[in-house]
Structure P
Amino acid sequence: CFGGPLAAGICYAGCAAIVVACFSAAGFTFGTVPGAVIAATPALAACNAAFSTCMASCSAAVIAPTP
């Protein structure tokens, strides 16, 4: 199992790519949408929730031992 900051960075980049694709599929550009619009748009709220879960799971890689 690979861990450490490099693995976490790769994981975070993967999460970002997924959320950008998710917002794009919903017709929006990630990073340009106000929070109130995200909360009021079910597809964007789902993208945001998935992004949050993904980022949280990457945090485990930061403390994992680096081989």
Structure Q
Amino acid sequence: MNGLLEPGMLVRHPGQADWGLGQVQSNIGNRITVNFEHAGKVVIDGRRITLVRVFDTGPTIAGESQ
């Protein structure tokens, strides 16, 4: 999945929900640079972490997590 990520795509880190939504800045080899809302720019090792692609960032139903 990480190999398909391109700059501009939105993602979340599966183990760091508090980082918020992230936008892929680059994906070179196994190094994915993401700019997260609450963590800033982070370089992810794509061999260790599979980022979750986000397709819809619209409002959610009360009580439902995104």
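Taking distance in nm of label points 7 Å out along Cα→Cβ at positions 23 and 55 as the measure, the highest value among P, Q is held by Q. Computing percent of Cα pairs over 17 Å apart gives 36 for which of P, Q? Here the read-out was taken from Q. Each of P, Q could give helix-only ellipticity at 222 nm (-39500 (n - 2.57) for each DSSP H run of 4 or more, over all residues; to 500), but the derived value 0 comes from Q. Computed over structures P, Q, relative contact order in percent (Cα under 8 Å, 6 or more apart) reaches its largest value in P. A value of 11.0 was computed for mean count of other Cβ atoms within 10 Å over residues 31-38; which of P, Q is the source structure? Label of the source structure: P.
We did not get these values from a lab; they are worked out from the coordinates using the rules stated. Small disclaimer: the values here were computed from a predicted structure and weren't measured. Cβ atoms are built from the backbone, for glycine too; each structure is taken alone.
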